[in-house]
1. Comparing mean count of other Cβ atoms within 10 Å over residues 6-13 across structures P, Q, which is largest?
2. I have 1.45 for Cα Rg over 2.2 N^0.38 Å, calculated from one of the structures P, Q. Which structure is it?
3. Determine which structure produced the value 3.7 for distance in nm of label points 7 Å out along Cα→Cβ at positions 126 and 278, calculated from the coordinates; the candidates are P, Q.
4. Computing Rg/Rh (Cα atoms, Kirkwood Rh), for residues 134-253 alone gives 1.16 for which of P, Q?
5. Taking relative contact order in percent (Cα under 8 Å, 6 or more apart) as the quantity of interest, name the structure among P, Q where it is greatest.
6. Thinking only about distance in nm of label points 7 Å out along Cα→Cβ at positions 142 and 382, which of P, Q has the largest value?
7. Could you figure out which one of P, Q the value -6000 for helix-only ellipticity at 222 nm (-39500 (n - 2.57) for each DSSP H run of 4 or more, over all residues; to 500) was computed from?
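Every read-out reported here was derived from the displayed coordinates using simple, explicitly stated rules and does not represent laboratory data. Bear in mind the structure is a predicted one, so any value in this text is a computation, not a measurement. Cβ atoms are built from the backbone, for glycine too; each structure is taken alone.
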Structure P
Amino acid sequence: MPKVLGLDDIKLDGLKILYRADLNLPVHPSTKEFLDDTRIRAIVPTLQKLESSSVTILAHQSRPGRFDFTNLQRHANRLSQLLGRPVDFVSDVCGPSAKAAIDSMQPGDILMLDNVRLHPDENLLKGEIEEQETSDIIRNLESHFDIFVNDAFGAAHRSSPSLTGFTRKLPSVAGELMKREIDALSIAVENPPRPYVALLGGAKADDSLRVAINLFERNIVDTVAFLGVVGNFMLMEDGLDIGKSNADFARSQVEPFVDETSKMAKHILSNYREKVILPEDLAIELNGSREPLSIQQLPTPHPIYDVGLSTLMGLRPVVMGASCVLWNGPASYFEKQNFAFGTVEVLNMCIETDAITIIGGGHTSALVEARGASSRVTHNSSGGGATLTMLSGGRMPVIEALERSFEASESILGERGLLV
């Protein structure tokens, strides 16, 4: 478990806090309206805990050159609505207007700076922290704050001045969201209660197979079930002809890493076969209708859009008997009403089991949120790529930076009498 300071470790009253959040929201290409404000709602608990401090928010929206690269005025407005208190906005990242606004703040005030990616340093200085510390963002802002709080878990697999560059300049702390993500996902990749079952689906087999290999090689998982297009890819790698159109689609989702993904699949099937569950039946679309299909009836020229009933019936007792369940990736083309069945049944299993249930971000988390089931699972991750990176054992620069700053931050805060 990464050792980082949390907000409960600190006396927060009256502090001036620089708060890095991930507020990168999906935007409608035509109307430019927000399609989902989950990431704004996710930081509300942290801001409520910081209500006796003055809080300056650093965040980003998209990247330069993309249609959804905007300023953060509407983000500030939406956050104000959710909190029921003012959130001021300044159209500046780290220049004179930003510094003047920061210096005028009182305890309880919240200020949102503009999209940090409007500053070229944020997009260019992504190497070592020493390089990031030369940024105007760091040099202009660090002296105005007592501590740096990082809640940007959705970007925790990235490195840039606003994400990692402050951790040697200011005592650095994980926000409520970041701390929950670290604690929950550490269970999934370090010491889960056993039996531990991972349900890995979706379209991108390479992501799921990296997660599976990390769990297998750590010897912490008992069963991995492959579902959705990932399940189809694994059937194909197991020697089954799933039909040209289905095979072409599965491969297209892992371009340009088809060969690498194929090697990972073969490695899993060769070394961990006894721990793997593959689909034993499927559902295809035929003349607009859902039709069952056993794997013995493959190949098929029709699109495979779901797992079948027998597969789900075999999976249910495994999930019900688990002590920990990780689910990432839909089991089906759930956007089509006739083919939502498999994914909904997997969600039902996660809700009904007594196990610790960890939902692995991205489309899966959005589905759980949309169905109002977030409160019925143990943890619904807010991260997409960050969650998958952590589950697959990849580098998490933001968490690493918070870990490295732990002892120095604890010492400085102790000297100032700010530790609880």
Structure Q
Amino acid sequence: MFYDRATIRVVAGHGGKGAVAFRREKYIPFGGPSGGDGGRGGDVVLVVNRHLNTLYHFAHKKEHAADDGQPGLIKTMHGGGGDDLLVQVPPGTLVIDTETGAVVADLIDADQRMVVARGGRGGRGNARFATSTNQAPRIAEQGDPGEVRDLRLELKLLADVGLVGKPNAGKSTLLSVTTAAKPEIAPYPFTTLQPNLGVVALSVNETFVMADLPGLIEGASQGKGLGHEFLRHIERTRVLLHVLDGGALDPLEDFAAINAELEEFGHGLMRKPQIVVINKLDVPGVREMLPEFEKALAEMGYEDVLAVSALTRENTRTLLGRAYQVVQTAPEPELVRPAPVLIRPAFDDDAFTIEREGEDVWRVRCGKIERAVQRTRTEFHEALVRLHGYLERQGVLAALREAGVQEGDSVRIASFEFEWVETEF
């Protein structure tokens, strides 16, 4: 099965927590705080591997997580950063954020990289909180959580030349005799169930990539047959070789039907250079019909017409030479190169809201405040006192009292839940 779509979850590493520590060397009295900062979480990075041509390796692994940062250490030593996770994808992979529908990246170049989930920043150790009035702070921070994203990957093959046409027109045979590709070939419709790629080498310095796509039928652009799943792969090709079965009942009608499907699908397919290939010269009667075919095609505006026999390889070298010439002058396919789309909340947003989630449950929402709470190491009393002061200065506590919070009610901020107690710190 040809895997050209996959949905994955990427999880960046959490930042390591800061340390609470004090120097205790024998000859250094009043050594002071020495807790180091936590390490940064690892990023999740998509990397283009030119040796891949499907998304098959995502079929059984849906979640990809980078390493967390290490906790801070004594003697103001920072924790180690988490290793980035490099996820290999084939060239032509379109990356879409499933939550927003935004295109995150269009990965086409070999070794191209894109950070799709950023690791969390490490928490500060207590050495960072020492002041002239608090020279032995017992305060440290949790690390920030890493980004978590659900992504949809769609592969659009990158080929210079795409073979299109009705089933059994001879596309797979043409690919097999002109490249090292070994597609399945049989005398029944829909032999080709997945795209096949091959490299055409006219000489050491004259090469191009050719793709054989499953045969199209009428209605393919509306989802009929097999071809509709692969029409989008033609978007990335620079030149189309439209292969006609010269021995069919009406090759010209087949030609018009396939072009109608390309037109219906859109995406600029009909603006691509198109070389018409009349195949099966080895079939009796086809050679005699060539003048009529060429005249009719010229009246439609198609002057670039070549007749070949893929089976006997007659004129295939000439066809490949012509295709190479057209590729050199054909425009590059239009590609999307968006700026990275980050989903981390905007923590510089000062506005907060208070909602009642139940009879005795309150929810405070604000990116900036949520981050402050998430970074607090609640096991240290001093850290809780500092957080209380911060919430007081931000006006959160006053707003909760005004909203009607009562003793014993629960207050939820981010993933933390506190019991409301009216007492002095």
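1. Working: P: 16.8; Q: 21.8.
Evaluating mean count of other Cβ atoms within 10 Å over residues 6-13 on every structure, the highest lands on Q.
2. Numbers: P: 1.05; Q: 1.45.
It traces back to Q.
3. P
4. Values: P: 1.16; Q: 1.37.
Answer for the origin of the read-out: P.
5. Structure P gives the largest value of relative contact order in percent (Cα under 8 Å, 6 or more apart) among P, Q.
6. Structure P comes out on top.
7. Numbers: P: -11000; Q: -6000.
Here the read-out was taken from Q.
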